[in-house]
Structure 1
Amino acid sequence: MKVTPTSLPDVLILEPARYGDSRGFFSESWNKARLAEHGIEAEFVQDNHSLSSAANTVRGLHFQAPPLAQAKLVRCGRGSLFDVAVDIRRGSPTYGKWVGVDLSFENGKQLYIPEGYAHGFITREPDTEIIYKCNAYYSPEADGAILWNSCGVDWGFSGSPELSAKDADAMPFDRFESPFVMESST
């Protein structure tokens, strides 16, 4: 497995090996021991699978507040998407900064997003599936959202996105009071 750091601390691009032949391929999409070798110690407890039928569907920017915060390991099961993480840890030198990665069925890349980051994506083609593991169970009372276009993310599309009411009405980043605080290294 190839692991590449991004410009945000602990947000990592993972590229599992694919072994193919004329029938298709095999890939080990998650292995606890291999991820631990790269410093990812998440104990995943829930898998989520979402289908977006239209291209330019935006979902996010979502997070779950402490003490029920979630780390995520995200991949694309079908189609393609642009996956985004935004640092929302108060006191972080990268607070409000974002990173985006193209994930597709074809490239097999994954994005690891630790706790303290908001997550969102935009689909690049119809019938795109996103599959992701979480290290904490979904909790409606801890669920939060930041307005998708308020963090300076270059989503790489023109026109109007397909949005849920929750995402269209989310809090803009400049009025957002983050429940996350960057942990001190001392």
Structure 2
Amino acid sequence: MRLVVIIGAPAVGKATVGRALADGYGFRLFHNHVSLDAVASVFDWGTAPFDRLVGEFRQRVVEEAASSEVDLVFTYVWAFSEPGEGVSIGRYRETVLRAGGTVYFVELVAPLEVRAERNGMASRRAMKARSDEASTPAWLRQIDAKYSFESGGALPFPDPYLRLDTTEMEPEAAAEAIARAFGFEQVARL
């Protein structure tokens, strides 16, 4: 089982690149908002039950994918400035490694201006239920000022790592760069 964890700031292209990688290279896409939106339909965003269930839901999906040998792309907004933020990623990683799988990390970066333009795009908004205040340039500026979303190339894990600037890179080109870097073979699309 292969787990590709795509990290980066909001609107950097994680789900879009993840979709291109999944479509071209035989992965399933489990983007961040699948779990967030499912749990938010029952519990309010940011409450204790919400946070607990999102974590449990993600862990179970990774466990089942690992035991079923389903290759997975998982997208995640990792706030490196927050202590303990990478703990859940570490759990998913350990789950895959215990099952004999391999974990790869891809960090996408792009300037705030580029992400602000992308953030309101219909294709992005269609991938998530919560797209009201989280789709404004002001919101992006606010969270960029509060958190650091770039690792500086210093992830706490020794797994293969690739950093891509998506400013002028199409999603398919990013997927190809990821595949080249990690040796993924292209698969025929259905």
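Every number in this text was worked out from the coordinates using simple rules, so none of it is lab data. Nothing here was measured: the structure is a model prediction, and the numbers come from that model. Cβ atoms are built from the backbone, for glycine too; each structure is taken alone.
Assuming 18, 39, 35, 7 is P(r) over Cα pairs in 10 Å bins from 0, in percent, for residues 5-52 alone as calculated from a single structure, say which of 1, 2 it is. Working shown, then result.
Numbers: 1: 18, 39, 35, 7; 2: 25, 38, 30, 6.
The correct label is 1.
Can you rank 1, 2 by mean count of other Cβ atoms within 10 Å over residues 13-20 and just name the one with the largest value? Display every interim value, and only then the final one.
On the way: 1: 13.9; 2: 25.6.
With respect to mean count of other Cβ atoms within 10 Å over residues 13-20, the highest-scoring structure among 1, 2 is 2.
From 1, 2, which structure was helix-only ellipticity at 222 nm (-39500 (n - 2.57) for each DSSP H run of 4 or more, over all residues; to 500) = -14000 calculated on? Here the read-out was taken from 2. Taking 2.8 as the value of distance in nm of label points 7 Å out along Cα→Cβ at positions 85 and 141 derived from one of the structures shown (1, 2), identify that structure. Considering all the candidates, the number was obtained from 1. Across the set 1, 2, relative contact order in percent (Cα under 8 Å, 6 or more apart) reaches its highest value in structure 2. 1, 2: which one has mean count of other Cβ atoms within 10 Å over residues 77-84, as calculated, at 20.4? Label of the source structure: 1.
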